[in-house]
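Structures given as structure tokens follow.
What follows is calculated from the coordinates using simple rules that are stated; it is not laboratory data. This one's a predicted model, so the numbers in the text were calculated from it and none came from an experiment. Cβ atoms are built from the backbone, for glycine too; each structure is taken alone.
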Structure P
Amino acid sequence: MSQRERAIALGAAIRAARESAGLTQDEVARQVDLPPMTYGSIERGRLLPSVATLTRLCVVLKIDPDNLPDLQDVRD
């Protein structure tokens, strides 16, 4: 799987978790201390979050990291 495909899969998983939680993009962005445009780019699969940001997203969205798409071998 390419980095782009991984970003898209991760973004879709994050979007689904946000929608399931009944939160807006702005609410999540604020809670994880990201600009809303950056958070939107993550959801759209245009940007892979840092490990620290991904960890904060998992906490805010109550995502089990083990249920996220495989991100092994992704290089910045």
Structure Q
Amino acid sequence: MADFLWLLAGGYGPFEAIPSFTDAYEPDWLPRPSPERAAIAERFAPHGRRPPADVIRLAAQEFPDFENTIDQLCR
């Protein structure tokens, strides 16, 4: 949960964290960090602070087939 809170604080949402989504649908998209969400992340996950790029990289390593798994569940 801490990683997700810091991802949101960094201006990312669930879709924006998936590179193939942003490349295909929002190629000019840029993250917009949110001070309000950062305050929430700081309150509930102060020791989990991590840059969004690190959160995305670590998630891709831990769940390499995540996107395909979700796609199969949605069909």
Structure R
Amino acid sequence: MARDPETIEQEIEKARDQLAESLDALTDRAHPRHLVESGKQRVQARLETPAVRYALIGVGAILALAVLRKLFR
């Protein structure tokens, strides 16, 4: 069954538009600024978890004590 050339052209144009939208979305997601921002958000979310927060507070306290001990010895 033969298809109408006009219908084929419309389908091709629709496919081109969809491809262009997909490429734009991929380009936007792969932009270094967006990758850095995404990484920062993941690190901030991880640092907000209680286990990591308390571990960092503990490490900071130990380092502070070590520095104070070194200064006053």
Quiz item: If you work out mean count of other Cβ atoms within 10 Å over residues 13-20 for P, Q, R, which one comes out largest?
Solution: P
Quiz item: If we compute distance in nm of label points 7 Å out along Cα→Cβ at positions 5 and 29 for structures P, Q, R, which one ends up with the highest value?
Solution: R
Quiz item: Which structure, out of P, Q, R, was mean count of other Cβ atoms within 10 Å over residues 37-44 derived from, given a value of 17.8?
Solution: P
Quiz prompt | For 1.00 (Rg/Rh (Cα atoms, Kirkwood Rh), calculated) the corresponding structure among P, Q, R | solution = Q
